[in-house]
1. Of the structures labelled 1, 2, 3, one was used to calculate mean count of other Cβ atoms within 10 Å over residues 16-23, giving 19.5. Name it.
2. Have a look at 1, 2, 3 and say which one yields -11000 for helix-only ellipticity at 222 nm (-39500 (n - 2.57) for each DSSP H run of 4 or more, over all residues; to 500), as calculated.
3. Using the calculated result 2.0 for distance in nm of label points 7 Å out along Cα→Cβ at positions 8 and 136, pick out the matching structure from 1, 2, 3.
4. For Cα extents along the principal axes in Å, for residues 56-151 alone, the calculated result is 40, 28, 26, so let me know which of 1, 2, 3 that is.
5. Ranked by relative contact order in percent (Cα under 8 Å, 6 or more apart), which of 1, 2, 3 sits at the highest value?
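None of the figures in this text is laboratory data; all of them are computed from the coordinates on show. This is a predicted model, so every value here is computed, not measured. Cβ atoms are built from the backbone, for glycine too; each structure is taken alone.
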Structure 1
Amino acid sequence: MAHQIIFFVLALIITVFSVMAVTSKQIIRSATYLLFVLLATAGLYLLLGYNYLFAVQIAVYAGGVMVLFIFAILLTNKPGESLKTELPVRRIAAAVTAIAGLAFCAHVIYYNIKKVTVLVEQADLTPQQLGHTMMGTDKYQYLMPFETISILLLACIVGAIMIARKR
């Protein structure tokens with residue numbers, strides 16, 4: 001019973017702050033609301049007993065990625081300014097696109113749920129096995145893509161700094 005109450009509270013927090021992050025007109029507030037969503041998602045991982053994913057969610061997403069977002073906002077925008085309101089036609093187009101994307105995701109999940117549950121039941125990895133898979137150089141291991149992404153993120157940071165220096 002307590003798990004259900006905690007789940008519903010976390011789901012409510014995620015839902016409310018997600019809507020607030022998307023609808024806020026001040027970009028720094030949107031980033032702060034996104035931080036709350038990421039922290040509540042970490043709470044869901046903890047509730048499910050995924051301690052490793054909880055720690056990764058806090059350290060990588062709520063810590064590192066949010067700091068990167070805030071730096072990018074501060075380097076490229078004037079954070080005190082409000083964003084301009086979009087035309088009603090664009091809002092309607094965005095709503096239709098969001099509903100179409102939601103319908104597509106529901107379709108994919110509905111027709112693939114049995115395949116996913118079989119894969120999840122078979123893939124019971126320990127954090128050590130996951131670490132070896134992420135940092136290995138053999139076939140089906142991910143050191144090269146991991147390093148490539150880190151170089152891409154470094155290039156994005158350097159690019160943002162260069163754009164900010166020109167202003």
Structure 2
Amino acid sequence: MFAELRTKDVIILGCGNILFGDDGFGPAVIERLEQAGPLPAHAFAEDVGTSVKQLLVDMAYGDPRPKCVIIVDAVDRPGHLPGDVFEIAPDEIPMNKLSDFSVHAFPSGNLLKQLKDQHGVDVVILACQVSPLPNEVHQGLSAPAQKAVEPAVRRILEIVARYGR
């Protein structure tokens with residue numbers, strides 16, 4: 001996988017814990033992308049679970065870097081209904097939330113800002129508004145999050161197409 005971080009123009013990272021309901025949205029989107037057929041040669045997708053930070057460190061401090069990084073994650077943001085899919089720019093992550101941005105303590109807001117601001121990498125955070133997360137292990141997405149997977153896949157493919165060689 002580390003080779004793809006250096007050789008692909010678009011890196012898609014599905015974040016989340018599949019054992020906590022809608023928090024598994026990112027991995028579900030990656031699974032659906034894989035089922036849809038191979039991505040174009042310039043793109044790479046990976047389910048990174050809750051381990052995205054090290055990959056972003058490698059991208060931020062390694063060379064060469066991708067042209068675009070797409071983070072797919074579940075979030076809980078005011079003003080959205082469960083299953084809403086929307087984009088968040090790294091600049092829109094509240095300063096007080098940079099170290100724990102998502103519902104599973106996404107520790108990488110600063111790294112995303114660094115990739116964008118210092119290295120010119122396009123960063124897209126594709127988010128799905130969660131239904132209430134379970135208090136105990138519960139695998140599987142809620143109905144609204146399940147319905148959001150296809151629109152998220154379509155949006156990712158649109159973004160990937162912009163970077164075609």
Structure 3
Amino acid sequence: MPLTPLHLGPGAAFKGVAGRSFSFMVFGGAQVLMDIEPLMAMIRGWPVLHGVSHTVAGALVVGLVAGAVGRPVSTWVLERAKIPHFPITWRASFAGAFVGTCSHVMLDALMHADMRPWWPIGMTNPLLGAVSIDALHGLCMGAGVLGAALITWRYHRAGRV
């Protein structure tokens with residue numbers, strides 16, 4: 001399913017560990033950008049849902065776009081919503097973007113048979129089935145819980161994250 005919230009769990013864990021060096025908002029935006037291709041494939045009836053955007057090469061390109069667009073868009077949204085926040089640095093924006101796109105490819109490769117994560121170098125998916133889908137979902141949810149706990153701890157310890 002495109003736009004799965006399970007991808008946000010690992011992002012929350014990264015935010016919890018990296019704090020201000022990682023933008024969770026840009027990470028989330030990168031997740032949405034990654035799933036535009038599968039969403040279009042579902043709407044248009046394409047035979048392959050996870051094409052070039054779901055490769056390491058595609059993730060790097062989408063990450064560049066997400067990092068460049070994510071900082072100004074996220075800052076605008078946070079300011080309009082009057083949400084107190086530290087400034088999003090370019091480093092944090094690109095960290096969120098690249099962690100978002102690359103983790104997206106790796107997580108999807110574990111469960112989608114049409115994935116070719118190493119294209120154009122390789123046409124196989126050695127990650128497929130490395131863990132069960134239930135275990136994968138559990139790990140993503142567990143990462144989200146851990147991330148939420150770390151973010152809460154950081155917030156209470158030092159203020160806004």
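1. 3
2. On the way: 1: -26500; 2: -11000; 3: -21000.
Corresponding structure: 2.
3. 3
4. The correct label is 2.
5. Evaluating relative contact order in percent (Cα under 8 Å, 6 or more apart) on every structure, the highest lands on 3.
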